[in-house]
1. Mean count of other Cβ atoms within 10 Å over residues 84-91 was computed and gave 13.0; which structure, 1, 2, did it come from?
2. From 1, 2, which structure was percent of Cα pairs over 44 Å apart = 15 calculated on?
Structure 1
Amino acid sequence: MSVISLPAVPAPAEAAPSRPIPAVVGADLQVPVKGGRLVPYANLDYAASAPCLEPVSAAVAAALPAYSSVHRGAGYASQLTTARYERARHTVRAFVGARTGDAVVFTRNTTDAMNLLARSLPEGTTVVVFDTEHHASLLPWPDAVRLAPPAFPGEAIRAVDETLAEIEGPALLVVTAASNVTGELWPIAGLAHIAHRHGARIAVDAAQLVPHRRLNLAALDLDYVAFSGHKLYAPFGAGALVGRPDWLAAAAPYLLGGGAVTSVGARDTSDRDGSDGAETLWSDDPEVRHEAGTPNVLGAIALAAACDALAATGWTALVREEERLVARLRAGIAGIEGVRELSLWGPDHPRIGIVSFTVDGLTAREVAEALSAEHGIGVRDGKFCAHPFVRHLLGTADGGCEDGTASAVRASIGIGTTDEHVDRLIEALRSLAATDTRVSS
């Protein structure tokens, strides 16, 4: 009998915020710039990895004194750690609005989650994916049907409809909820409806969405969602795959080892495909079957703490502040000659706090290095692990991945971003663009 009892996890908050927007660890970081000065760091690289929320850091610190093994220990510390780990699973399930029976498998990140799902597909499954995807969603599927970037959201739905109509047997549509390049929101509800009309399933890369918007898996009728803690203000190495358990329960264990089995005899004759051999019996519970070995307990606790913190704050306050800052940033960039924002569906399409752009006459790396060295601003440059999509946006579809000119700069915001950060970036870009114009003339 367990000696630990923790209260039930509430559903995600829908009402007005009950807590102020939490602070991030490192908000007072000072960084060096040219001339030896120290300036407050303007972190505008949230889409790569978000800083840690203070409540997340506190949750990990609180768990450390009793940190112990999970699931099989009889000692108090082991029981407490197990309870915290399993409560984290329930918190994540509630945070994404999953169905009661959906599995929550802890992974390392979104890439790991998508690879787990790829290993779990029934034989003969056809995967359909757009070329606009992050590599985590683009690459794990052998022989996937890849669709060209759609010119508008309705075209995305039409392309999926036409493609799935030609597929016989099981099929899976893989799509992002929010682009990691442009921040634009994808019509996942409509895509889910079309997928299910054809008897297919849908897996959503929610890595960029869940730090910025509430996700309700059940209401959207999604089959699977994957996301990462390091983008959700919980940089402790955990992510999750959440969704229907049947494919996961029938698939080969993602890893072979302790915890994934119910029985191992003296002689192992089981197959890698997870079938029961004469001596090894694998767990039928996907949350056990695919989490062999000692899990990342602190990562799961951190991930759950981030979910709790965002839900307790309330999405209304978070979204309102983000939209205000994004509007300020986009308006500022639009007013600078030679700076062009990248967009698939135009400037009025809804988006999260991501803005990617180019500066005439300068490579993306030159811009990013100047912003850091001269202004203490952190941004990302490159193709953002979305090479086909960035080349499409830049009109260099046949260009090589190593061409430094076929890249962009990405500024991304989140909790902790201030007006001063945004204004500093705008002024820095105005200065860079003006300098390049004087040199080129």
Structure 2
Amino acid sequence: MNLKKSLYSVLMLLIVMSMILTACTPAATEEPAAEEPAAEEPAATEPVTIRYTMWDANQLAPYQACAAAFHEKFPNITVNVEQAGWDDYWNAIQTGFVSGDAPDVFTDHLAKYPEFAVKEQILDIQPLVERDGVDTSIYLPGLADLWVREGKRYGLPKDWDTIAVFYNADMLAAAGIDPSIMETWTWNAQDGGTFEETIAKLTLDANGNNGLSPDFDKENVKQYGFIHQGGGGFAGQTQWSMFAVSNGFKFTDGPWTTKYYYDDPKLAETLAWYYSLVEKGYAPTVEAMTGVGADGFFFAGNGALTTQGSWMVGGYLENSTFPVGFGLLPIGPEGRKSMFNGLADSIYIGTQHPEESWEWVKFAASPDCANIIGDSGVVFPAQQSGVERNLATREAAGVDVSAFTILALDPNATFLFPITDNGAEIGNIMTPIMDSIMLGEADPFTVLKDANEQVNATRT
């Protein structure tokens, strides 16, 4: 009986204790379980501003329009678009890497990004591409692959470019030259072909004699048939690359290979011909263009023809006081050739806003932004829809830019910008060499062999 009483007492004590504990514990319905994730919400929606820089002033306004469209989609992210000239631009990027104050996102170049990648100064975005399922097939064939090395990706394509002949339509008309000649004109390193013949006809001395006249005075030229774009550094993109490659020259064996061929006689004879236009009086000296540059020299009405990239179409139309046309490059011994290049945006590895920067990179390389850029006509976007909008914009203004697209659509007419490591070192070697050739201070057949040995020494 005592045992039963004891058990009963213990049981009652446990029940009472349980009731006390329950009363002291908050009810489950009062627990703010759903509130914990919400504590991080302000960080996700906190306004963020990222810096985005480019070097092309012509693209500033269209990309500001893209930034505005992006902000509508992501109200918490503001993109400040900045622009600086080519030399100042790259100096600022390099300085920013060192100081830790580089822009979050910047327009990158095939000649520059390999060095940034090796030094781990830009972000490998391939994991983000895979995470977000970005479809790289929306870009024109080959463009996306240019920004990949050993499985790592350092940019998404924004645009592409080719080279064409820019001409002063009034000067051609005055000389009785039909622009349709550009569909069939030819070039070779020996006598320049019908291309040089056309240049000679367009060159006039102070007495009105053209370059084909026995009375032509090359010391008193008032109108040049051709305005060269200078030495061109290690790639000669708008200067001599199209002539050299159409003559049988190749820079390398392909992207990321380790050998250059600047010692090829085909390049030397091409450069010898290129400079001969200056010697004959058909093209101005480098000194004559000092201070204004080749483009400014053309805008001033000092010459009839030059070679430039598709990104300069708007600049030439806006800055020339005469009608400007765009024609095909001449057909060389190996056909008609143009360098094919493309730009992309890279993310600074030290950015404090990697996710927001990635969202901007995706948008800047998306059809939404490409269509804005296409409508502006400044460049050919990396997506076909943007290209078509560019063509429509120019056609509506009565401007034919098919000289650029014809080459881009022909796989046999284009070659890639040389993509290798040590681009800065190679540029430091080749730029003064090419400048000395165009100044008439060096013989290309002599200096290129040694220069090539120096270049390839950087690759070992």
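1. 2
2. On the way: 1: 15; 2: 24.
Source structure: 1.
Readers should treat all values here as calculations from the given coordinates under stated rules, not as data from a laboratory. Being a predicted model, the structure only gives us computed values, none of them experimental. Cβ atoms are built from the backbone, for glycine too; each structure is taken alone.
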